[in-house]
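Some structures are shown below for you to check.
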Structure 1
Amino acid sequence: MTAKILGTGSYLPPKIVTNDELAKTLDTNDEWIFSHTGIHARHVAGADDCTSSMAAKAAGRALEAAGTKPEEIGLVILATTTPDYNTFPATACIVQHALGCRHAGAFDLQAACSGFVYALDMARNWSLANNGRKAIVIGAETLSRIVDWKDRASCILFGDGAGAVVIGGVEDDADAKYEPFAYRSLLGADGGGADFITREGGTRQFIAPDEPDAGQAGTLPKLNLQGHAVFAFAVKTLSAVVKSLCMDAGKHAADLDRIFAHQANGRIIEAVARRMNLPLEKFFMNLATTANTSAASIPISLDEAVRNGELKEGDLIALAGFGAGLTYAGALMQWPHL
């Protein structure tokens, strides 16, 4: 038995905020933002959307594409850094109920922008260990509610959205046109860079019992980003992850049909392509209109590529992400086999 992605889905909130709109309140313009990031616009969740609702919409589309009923799902994993609640309950539980996956376990996974690849690896192994039971893996973020919209260096980078896949086990097909390539994965972290991307508001800071409101006044904590440090880490790490996966499989990066890298910044992906001596066309890119959607970026990209006919059965692809932590993750697969 092998695991397989049975269907994909995504959701982007209808409201679009362009660079020109940001320029009305920030000292910037479309030319500057695009030249530094490759981003022209981003989707922003309205009052009717949040992480759980977007996740449920993306997962519902993935279920439809897979021809799978909600009650067939045994596990729901939601990768997110922007859960509906600060700590609990897990947003995945809200999504599980919304979808009607009444036989499924559900939990959130927090590995920042690498989260979807982490979650995909967890779900694959769970499915194979449980006789091929089906799982939903989702990446969903409402980053617009944690960025500082007055900070030009960070707010221009992020957008909201969700992407999802349904996976399950399939019996080996003796009549298949090809033998599925052996799946490879790589999960890693470098906690020495934990302060490169942060958001306060957890239990790290001491609050005296007789001053329960100390440090809690004001608006919700905002995202803090050390852009230059993250850029350097991303370029080095993304290229290393893809090369390592290929080497382990006896392949070269040039053998890949497509690379689905985390859509953080177009300049990062361009630098990775140069570092790996690969044409930029190898890298799927859609952040010009979606911006950085963190854990949602890779599954959104996969769904877009599938629905546009850019990702075909048998394609050898790599997934690669990096994020706060610092985390990094990669997967090498022959689409849609895991």
Structure 2
Amino acid sequence: MTDQGKILAVDDTSASLRLLTDILKEEGYEVRSAINGELALGAAASNPPDLILLDIRMPGMDGYEVCRRLKADPATRDVPVIFVSAVTETDEKVRGFEIGAVDFVSKPYQRDELMARVRTHLELHRLRDHLEDLVEERTVKLKQSEQQLRTSLLDSVTALAAMVEMRDPYTAGHQRRVAQLAAAIAQELLLAPEQVEGVHLAAVVHDVGKIRIPAEILSKPGRLTALEFSLIKEHSQNGYEILKSIDFPWPIAQIVLQHHERLDGSGYPQALKSDQIILEARIVAVADVVEAMSSHRPYRAALGIDVALKEIQRGRGTIYDAAVVDACIGLFWQKRFAFSI
């Protein structure tokens, strides 16, 4: 029995199911197969796998309904689901992500691409479980080797964040730089060291929800369509869903959820206003804008720090928290802050 992971493959076409199963077994995974939705639900409930590869267009119960039922069952709701289907329309993919799928592989698929995505989501699932274990351990053994646990927690959070950068190389280092600036702003605001640490950790994973966004959209060089942008905007909610059940000693999931909210209610996903947005999220929001504008992106060249600082100054008190903006500008103009990573 292998320890690489247990995978449930679901497809109503015998030949496709056999091919998928053979590929996975050759890679060392423990594989079970189901040829329809009912059998898939029974297999998943009796022995939850680490990952499910699910066809969409099946007679009787289609893949969407199977995914909905999996996410409604406490025993299987956290199992990542990757749709493997001939469906190519963007709205069909969006529908899949909305009901809880973590990725989408189009048929006919390339073996290397399929296995890369399988490995990515299995590792993400394991890291998330490991984070839960670490947080529980930190609570129980708070007085024993606290610094070691904090280091281990940061390492795991950083590894989780790195999964996003693997799929979006154009923004490599973005989360780490945002974390560096956000922590510096928090210190300028004289937040307690524990609160600064929470801001830093939240910023390290603020874009982890992008793991559920198709890579071709993340790295698209041209203008996004309205539908593609709506999918991008789901990353805050996606990140919250990934992190919400982990009992961090800080409001990490809420910070991730709110980091695109704006004081005037123009942000997303909840259109929160003013004090409805927690301070830590207001800090990460400013750091995120400054880093993103000053760095290169697939669709434009870097705009530079001066342009970024003018943007947050323009929105001071209306879009961005005034105290946070002042602290950020002071760091660059008075204390010569510079990104070191």
Structure 3
Amino acid sequence: MKHLLIVFALIFAFSCKTEPKDYVTLSGKITNKNSDSLLVRSRTYSKTISVEEDGSFKDTLKLETGMYNLFDGEESTMVFLKNGFEIDLTLNTNEFDETIEYTGLGSEHSNFLAKNALLNEQLLDIDALSSLNMEGLKNELSNIETKLTEFYDANPEIDSSIIGNLKNQLKPMLGSYERFLAGSIALKEALPKGAPSPSFEGYENIKGGTTSLVDLKGKYTYIDVWATWCGPCKAEIPSLKKLEKEYHDKNIQFVSLSVDDGRGYRGATKEESAELAKEGWKKMIAEKELGGIQLLAPKGWQSQFVQDYKISGIPRFILIDPDGNIVTPDAPRPSSTKIVEMFKELNI
């Protein structure tokens, strides 16, 4: 009888054994949410998860094992998902990368990816790297490669596919940075600090009349080269307005120089396109309540000042000293903390 009871007990245990879940449970709480949904996506998968008014969410996802992009409407991060995982995340969007944290079954892989993102942000500081010469840049990128490889190797518990992908992408990624930064370094060598700045004359001012660079002598001049159609340019507007407000009584003036030239207006003559571009420029300045000195380059990209500063992509930010000499032809963006550090160094 005793043996029979044992057999029955074993049968019962096996019959009640929980089968592995064939889906991921993803839940969490977002503070200062950016939208009413989260998007989990890859090249072959996409699912939208509703976010409640209080920032909480929960859903299940059936998917292939791998890394996925988690997008909250404004920012995104990478997560590692596998059917059977039960992951809960917390996040404050005011400090997105710094506060995202995962708990639950399988969370260690996504926490590793979050730490990797922060480490990359810390090491690959564009402003710091662009201040080096080419030899210094090559040496620093080599050091970064060593540090990131050591970080990968120090986490043997992380899924091997994650580590493998990161290692495979490391050299190509650093090569891209080197090619990008080489242009910035070459620019600063061609337009060195202390050299007389290229000039412009008679650019249309939104407030009426015209403005020349010589008119701006006596104060530092921070120039934002932009266009109304440029998404990254418009993304800098809130930070630029904040910067203008903080330094409105300091020894600096802020100039926004539009290169809108009418391209994109199909069916219009060159003159009509230019006029449409000008009207669009005026409209956006009014709608966005832009401050500072708003100027329009008369020939857009072909304007001599734009050509002299070798501008082929926007936004570009330029800093000129009170005597009209170059401080930097490629200044930090308004959204970068580096610009305030630069202003402090100059005692602005």
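Here, each number is a calculation from the coordinates, and none is a lab measurement. What you see is a predicted model; the values in this text were computed from it and never measured. Cβ atoms are built from the backbone, for glycine too; each structure is taken alone.
Numerical summary
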item: Origin of the value -9000, where helix-only ellipticity at 222 nm (-39500 (n - 2.57) for each DSSP H run of 4 or more, over all residues; to 500) was derived from one of 1, 2, 3; result: 1
item: Of the structures 1, 2, 3, the one that 3.2 was derived from, the read-out being distance in nm of label points 7 Å out along Cα→Cβ at positions 30 and 110; result: 2
item: Among 1, 2, 3, which structure scores highest (criterion: distance in nm of label points 7 Å out along Cα→Cβ at positions 62 and 246); result: 3
item: Origin of the value 19.3, 62, where Rg and Dmax of the Cα atoms in Å, for residues 182-277 alone was derived from one of 1, 2, 3; result: 1
